[in-house]
1. Suppose mean count of other Cβ atoms within 10 Å over residues 67-74 works out to 13.6; of 1, 2, which structure was it derived from?
2. The value 0.9 for distance in nm of label points 7 Å out along Cα→Cβ at positions 3 and 131 was derived from one model only; which of 1, 2 is it?
3. As an exercise: distance in nm of label points 7 Å out along Cα→Cβ at positions 83 and 115, calculated from one structure in 1, 2, equals 2.1. Which structure is it?
4. Given a computed value of 0.7 for distance in nm of label points 7 Å out along Cα→Cβ at positions 27 and 51, which structure among 1, 2 does it belong to?
5. Out of 1, 2, which structure matches 13.4, 39 when Rg and Dmax of the Cα atoms in Å, for residues 91-186 alone is calculated?
6. Given 35 as the derived value for percent of Cα pairs over 25 Å apart, which of the supplied structures 1, 2 does it correspond to?
7. Tell me which of 1, 2 gives 28 when you compute relative contact order in percent (Cα under 8 Å, 6 or more apart).
Structure 1
């Protein structure tokens, strides 16, 4: 199978991304480069200078909503990708609406409480939709500790599941590894689906 065949297959699918920071922005770019057809991206924040060390934004985008800036960056790579953005906070009530029609969802939040809320909501209200969670990517080094763990058929975790951003800084290399592992897992799952 060559890349054109992969892109043709992936173009039929929609991936949701909850959060457009370090994980979400880098995962979205990797999926765009892989040939995903549609991305649904939700984030409430704006690009800040402190984001530029690990997030897929540029200095001239500081102050823009992350969803607006990320959509522009994705369309710079491939203008044919459909990008649906939602600028706002996700909660238990709007998650099923925002990510309606998604074949798979990527969790990309900073907050443990938001991660937990998303997992519970997707697993109870959007059964059978795979969710790829990021957990443990702070600091540097120890690349071999980053792994993919399958919790069940619809919940998978990427990261070392132990390093925390409060104890060590979030750095581009490890955040990028986890974001790309999430994207790779999305591609792996979608390539097995028929449409």
Structure 2
């Protein structure tokens, strides 16, 4: 199976959201992580009601963060950054200029692929850098043994598989025609009550 399916899926998602570029990743949380690293974020906030993996990123990356009581809908910014958790957003032409919007294709999301995510951006150079970061620092369409001596980007094993991208291409037409679920803030518990965050 060719990695071309990933590129095709990226282009289709970018077109739907009205974003110049899209970078496929293995999950939304890893997309947010890559954006935090790429932008060298020094501080961010996390809504008290969201998915808990986002709150874990501060400790994982050594970035100071705080809770924020926020009644968000469809998406939220990580504080004063231009990074957006848009995991539950499914809306045509909804890309916000000059941001990194991170999408989710987890099994409960509108485009349900079991796992997967996407970063939307309008910066070509940054999109290319994020793509290399997700592919262990390498160019995705070149065997790593043919380029390892020239790799200059610190990479992570966060890429989307061709199989997931192919499933996305298969399911995308129906997802576009179907009304998405409306998520509400009450779908998420208050994470401040979780024992893990009291440590």
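Nothing in this text is a laboratory measurement; each read-out follows from the coordinates by a stated rule. This is a predicted model, so every value here is computed, not measured. Cβ atoms are built from the backbone, for glycine too; each structure is taken alone.
1. Matching structure: 2.
2. Numbers: 1: 3.4; 2: 0.9.
Clearly, the read-out refers to 2.
3. On the way: 1: 2.6; 2: 2.1.
Going through each structure in turn, the value belongs to 2.
4. On the way: 1: 1.6; 2: 0.7.
It traces back to 2.
5. Values: 1: 13.4, 39; 2: 15.8, 50.
Going through each structure in turn, the value belongs to 1.
6. 2
7. On the way: 1: 24; 2: 28.
Considering all the candidates, the number was obtained from 2.
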